[in-house]
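J.: For reference, the structures are reproduced in the following blocks.
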Structure I
Amino acid sequence: MPDKKRILVIDDDDFVRETICEVVEGFNYHVTQARSGAEALKSLNGNGLPDLVITDIIMPGKSGLEIIAEIRETFPAVKIIAISGGGGSKAGDILALARDLGSDRVISKPIDIQELRKALMELAG
């Protein structure tokens with residue numbers, strides 16, 4: 001039986017991050033999580049690369065846009081799903097920026113579970 005695909009979930013909101021992790025684990029993926037961009041980059045450099053990263057965009061400190069740019073530069077093979085509820089801006093504008101920076105897929109919050117499942121299957125297998 002093949003190893004489970006590895007997914008890293010990055011979100012500063014504990015409830016959102018833990019909920020996404022539970023859902024993704026339910027789809028039979030191995031999930032790790034990070035509360036911030038800095039924590040995520042440390043994980044990427046120290047724990048082996050995930051097959052896919054799900055990252056929120058609006059976070060304190062290092063934003064999801066910065067994370068996407070760094071992942072694309074340093075780990076171009078890693079797939080990325082960007083998520084955002086928009087914060088003080090329109091989610092579509094922020095997600096368009098995420099796509100321009102190299103996200104493989106963008107999903108608006110609140111997240112549609114079937115949309116997430118389809119994206120995971122298409123990008124991570």
Structure II
Amino acid sequence: MDIIYLNDLRIDTVIGIFDWERRIRQTVSFDLEMGADIRKAAASDHIDDTLNYKAVAKRLIQFVGESEFQLVETLAEKVATIILEEFGVPWVRLRVNKQGAVRGARDVGVIIERGTRA
């Protein structure tokens with residue numbers, strides 16, 4: 001399995017459990033690794049034969065930007081489902097980073113894997 005990836009995709013959203021977090025937008029960062037077979041695209045040199053990472057990014061920007069989840073766990077699960085179901089990806093590894101969520105820690109978040117890695 002080949003991997004197509006997006007790193008540090010930053011999206012502003014409402015995320016958090018505290019009242020003050022529900023009134024503001026915070027930036028979350030996504031690192032995505034998506035399973036793919038790039039051989040057909042490599043042979044044809046055509047975008048229709050591969051996973052279009054720009055289309056993935058645009059979809060996530062739209063979805064996350066409109067969402068208002070309390071937990072990064074919920075956000076991660078929903079994003080993974082979108083990637084698997086809407087883009088036909090068999091496997092995804094997703095890291096969601098909510099910087100500044102804990103004083104003294106640069107990064108806080110979750111890493112999940114969904115699907116089957118061949």
Structure III
Amino acid sequence: MALQFYSTVLNVQDLKRARDFWSAALGFKVRHENSDWVTLEDPNKEWARLALQLTDKPKTELNRLHFDLVADDAPAEVARLKSIGGIIIPWAFYEPDSDFLVMTDPEGNEFCVVGENLEQFRIKA
């Protein structure tokens with residue numbers, strides 16, 4: 001194969017806040033950092049890198065790409081993510097048997113926590 005997946009890049013306005021949130025959320029370590037770029041890397045080498053790129057443009061609409069993060073103990077992970085700045089947002093498309101919860105990072109970038117027993121956290125739009 002000529003191409004391999006290397007990194008996902010997320011544009012952010014506050015590089016330090018995004019670095020702190022995503023490194024704590026995923027347990028990733030800083031591989032490289034400068035004034036407008038941070039590369040986070042999975043220390044277990046199970047996942048590719050997450051890069052954070054500084055932008056002066058605020059997020060204005062729904063992401064066209066988002067992360068689905070699976071959790072063994074989803075309620076505990078939701079509580080942990082909230083404690084480090086994650087936000088549960090209203091979502092109109094939950095089905096009764098949905099196994100996910102829609103959240104955002106502190107800058108409003110959506111992601112889903114996938115797991116069981118998340119009904120208690122859901123906010124219907």
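A short reminder: the numbers here are calculations on the coordinates, not readings from a lab. Only a predicted model underlies this, so the values are computations on that prediction, with no experimental measurement involved. Cβ atoms are built from the backbone, for glycine too; each structure is taken alone.
J.: Figure out for me which of the structures I, II, III the number 15.4 belongs to, where mean count of other Cβ atoms within 10 Å over residues 60-67 was derived from the coordinates.
T.: Going label by label, the one that fits is II.
J.: Another question, then. Where is Rg/Rh (Cα atoms, Kirkwood Rh), for residues 68-107 alone largest, in which of I, II, III?
T.: Greatest value across I, II, III: structure II.
J.: Could I ask something else about it? Assuming 15.3, 53 is Rg and Dmax of the Cα atoms in Å as calculated from a single structure, say which of I, II, III it is.
T.: II
J.: Let me ask something additional. Can you spot which of I, II, III the value 4, 16, 27, 20, 13, 10, 7, 4, 1 was calculated from, given it is P(r) over Cα pairs in 5 Å bins from 0, in percent, for residues 28-83 alone?
T.: Corresponding structure: II.
J.: In addition: helix-only ellipticity at 222 nm (-39500 (n - 2.57) for each DSSP H run of 4 or more, over all residues; to 500) computed as -5500: which structure among I, II, III?
T.: The correct label is III.
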